[in-house]
Structure I
């Protein structure tokens with residue numbers, strides 16, 4: 001029944017005036033599940049880039065883009081794989097997504113790579129994806145948790161936390177980030193009192209919090225999802241008085257968490273991938289003009305993922321799947337003219353003339369040799385009822 005629901009949760013939006021568009025693009029994100037409050041803005045951000053390219057008149061001589069959305073669920077690999085198969089059978093040239101690391105790996109391994117379809121994930125951060133046997137078809141505009149865990153540990157140290165309990169969502173993302181974070185905080189001389197997994201989808205997390213509380217700590221690091229178990233851990237901690245300071249992973253950063261707990265998060269902090277550079281400022285204006293909320297996690301990375309796909313098509317003068325894969329790295333990295341959000345027409349026109357571009361985008365895109373963002377991070381804290389950036393890391 002779940003698969004039938006996911007298969008049904010697929011729809012299209014057409015950019016331009018044609019009844020049928022020339023090029024189909026897939027977006028697969030967890031529109032249901034533990035990060036469902038984040039994905040609408042992520043999808044809208046990617047669609048903003050696709051629309052910009054489509055409306056430019058410069059994409060492959062004036063071709064238009066049709067977007068097909070599908071639901072990854074974030075957590076159900078079988079359902080995500082079925083949804084991705086629907087996109088492939090629908091004829092998409094490439095896929096922006098997926099989101100959570102487990103389903104992303106499943107889709108890449110079982111669907112995208114065997115069919116030679118490029119995937120660019122804006123938010124899958126598991127270190128395990130670095131060594132994925134992707135045949136050159138998988139990329140990510142989000143940096144690996146191998147770096148993210150270190151950054152979160154650095155912030156924990158700077159916030160003068162002396163001891164911390166750690167709980168993580170029991171999947172690839174949670175376990176991978178928890179391992180990195182634990183090693184990094186211990187290297188800073190911070191005592192880790194306990195490390196425990198939690199399962200998403202439970203109604204009550206009082207037993208998990210009791211375990212954390214018995215171990216003690218100045219704070220509890222919640223490595224999880226803001227619309228699921230992570231939120232439950234915070235609720236049970238506050239209800240019992242066990243903890244009032246929370247170290248939050250990127251999957252926990254989002255307005256819905258502040259809306260739920262308000263001032264009870266005033267002592268808490270975390271981090272998420274992002275930039276305060278030139279591209280970030282430009283993207284904020286471009287997104288605002290397009291009616292997209294730009295401040296949420298992975299919205300900028302989603303725009304960049306979509307932009308890289310269309311620029312790679314133009315670089316190879318083809319919407320052929322293999323051609324897209326061949327050209328992603330060329331448009332993402334130097335040398336070439338720097339291209340920022342809102343400048344996709346400029347980039348497309350330069351590529352049409354045989355010129356080189358270096359897509360900086362919203363997040364200062366630079367790919368490693370395996371096609372993942374080197375990345376920067378934003379230290380987050382709650383001020384005035386919102387997550388605010390303290391500084392870039």
Structure II
């Protein structure tokens with residue numbers, strides 16, 4: 001298991017990097033085979049320090065304080081800022097407070113309510129435009145609710161032009177040591193960032209757009225972005241920003257994602273048939289609703305123009321893993337602006353062909369009509385019909401380009 005460590009990222013600004021390779025799921029939903037990082041930060045001003053956030057209780061507060069002791073005497077931490085109260089960033093707050101004295105804790109008004117409810121802890125409420133000082137240094141408060149909790153704020157350290165961005169600009173993946181964006185495989189890293197966005201943040205994409213616009217209107221042009229998850233950005237900020245804007249705007253590629261469920265392999269054959277047809281015209285990716293990582297599925301749906309769903313009948317209904325994925329897409333609003341098509345296979349009756357378009361429309365999809373139903377694996381005549389159906393779907397998707 002990787003251990004917490006620290007690194008200087010600015011003048012008397014320290015990154016406390018807490019890698020989590022123990023958790024297998026983020027929010028107990030999203031697979032994180034490469035783990036995740038929780039980032040806290042220490043800022044020194046004169047002879048006192050301010051701590052930004054803490055960590056999920058994957059390590060003990062004693063272990064985090066031990067890292068802090070490598071930097072300074074913990075009793076010099078006179079202030080703590082809670083960017084938002086989700087337990088992966090506030091889980092060690094009580095233990096740390098009990099070990100470093102009686103610092104002032106700052107948070108937004110909503111976060112103050114949550115801190116009282118979760119930890120019986122009172123905070124000093126700050127609001128948009130306020131300043132938190134640490135010695136002669138100024139941290140500007142920027143309230144940006146719903147990224148991705150309602151209590152979020154950013155902090156901007158003016159003298160170093162460092163933006164502490166909470167859950168914005170985050171990524172999955174535990175870090176063996178604290179690294180900047182120019183010290184890693186950035187292409188691979190952006191895959192982790194996209195999956196983090198598609199699973200954790202995407203529901204609030206309009207709020208993220210407003211936040212980015214607000215930061216710009218305030219004249220803030222950070223030289224370093226220090227997120228709560230992932231690497232600290234300094235050299236690739238523009239590249240990350242460009243990708244983030246494309247995700248927030250749900251910019252679509254000439255791409256179709258096939259999502260299928262299968263019990264005995266027949267629908268998988270239909271998915272493979274579709275993949276061969278579709279790949280002649282556009283980029284295509286294919287996911288098994290059971291075996292494939294949820295993160296990969298939602299990440300591919302994010303920038304697809306079309307999604308093809310292929311489901312067998314299960315006890316007269318939609319194959320449950322397909323239903324689960326559609327429900328996640330409804331919660332995340334991932335169907336907005338996308339074309340979907342549906343294929344149902346059955347040996348005997350069922351209501352899936354009627355039910356699944358209703359679910360997809362509720363998730364925001366425009367559903368190509370009619371749904372195709374085939375008894376068992378299609379015969380040659382059915383396959384010709386299926387190929388025509390797929391071509392109609394491709395044509396419909398390409399109308400937007």
Structure III
């Protein structure tokens with residue numbers, strides 16, 4: 001059987017080191033693959049005016065599966081300032097390459113599991129009714145619609161006359177903004193389509209059905225955002241009644257959900273939301289299991305293309321340290337999601353057990369697990385480096 005080819009996209013900052021160490025773990029676990037590096041990120045924006053070169057798009061189109069490290073994104077004006085001088089007169093405007101990748105390939109299904117590890121000192125705890133300390137088990141999977149909503153990119157500052165007149169035709173816009181000069185207005189749209197909404201809802205219900213979760217929670221704001229959130233809720237009600245009568249459908253507002261997740265997180269299993277609210281709630285749940293150093297994700301299209309990445313950023317200041325201090329577990333767990341996706345579940349199970357054993361032992365802990373501020377001297381104070389953590393996982397394997 002020929003080896004599978006994986007597109008490895010390190011991206012920016014700490015992306016390279018966590019991806020390199022994760023590939024070491026995959027090799028040690030017995031996963032055989034060829035890795036082809038794909039160019040993506042800030043350096044390619046600065047030198048080429050394109051953070052997502054066509055050659056990388058072609059690689060992913062050919063090989064279908066990618067592991068992605070992390071990305072640096074900056075506001076429009078800062079991005080322009082860092083362009084090579086010869087590119088500054090070409091009308092280039094920076095946009096996030098990972099968002100571009102999602103939209104180009106239709107990576108509209110995003111799954112973000114958050115599961116607490118026994119022995120992790122960063123696990124969420126609370127005081128019980130008897131005054132004792134409780135540590136609830138967190139085991140939630142957030143399904144985030146990944147290509148539409150507020151991240152769809154349909155935006156204007158000082159909108160042209162056609163756009164402005166269209167918005168002025170809505171009575172609420174005219175009432176609230178009719179006296180605001182056009183050049184002082186910026187507009188970001190929140191667009192949901194029925195097809196994409198159906199896909200993310202279906203993915204969440206199917207996951208609950210496959211893994212035995214008793215409920216799916218729709219986390220939106222239909223009482224205020226009546227058209228988009230309202231449409232999603234109506235579709236969820238219809239889908240649950242027709243196809244998943246044995247799975248409860250819960251409806252929570254995003255603001256209330258952020259309160260409930262720290263009151264009784266063990267009540268929630270599968271959560272589904274649009275793009276922005278899914279981003280918010282997944283980071284909230286990540287905080288309950290130790291932070292972004294433990295937060296993994298998968299992004300999948302209907303055409304069989306999938307990208308697996310930690311949800312943390314590129315942390316460029318850490319990338320400059322002589323010894324890398326960042327926690328690689330989020331990247332390792334993202335690779336386990338990739339293994340599940342390509343039906344290598346025996347290997348993913350081995351790796352997850354090794355990670356759990358390292359955390360439970362408590363002998364090897366990165367700076368975040370030791371509740372330290374991320375500074376270069378944390379290694380001297382007993383924190384494990386990125387390489388130390390990867391090596392500990394490999395030793396358990």
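When semi-axes √(5λ) of the Cα gyration tensor in Å, for residues 159-358 alone is computed for each of I, II, III, the one that comes out at 38, 16, 15 is II. Each of the structures I, II, III was assessed by mean count of other Cβ atoms within 10 Å over residues 87-94; the largest value belongs to II. With Kirkwood radius over Cα pairs in Å, for residues 119-182 alone derived from the coordinates and found to be 17.1, which of I, II, III does the value describe? Considering all the candidates, the number was obtained from III.
A value of 18 was computed for relative contact order in percent (Cα under 8 Å, 6 or more apart); which of I, II, III is the source structure? Working through the options, I get structure I. Taking 27.4 as the value of mean count of other Cβ atoms within 10 Å over residues 223-230 derived from one of the structures shown (I, II, III), identify that structure. Considering all the candidates, the number was obtained from I.
Computed from the coordinates by the stated procedures, all read-outs in this text should not be read as laboratory data. Keep in mind that this is a model prediction, so the values were computed, not measured. Cβ atoms are built from the backbone, for glycine too; each structure is taken alone.
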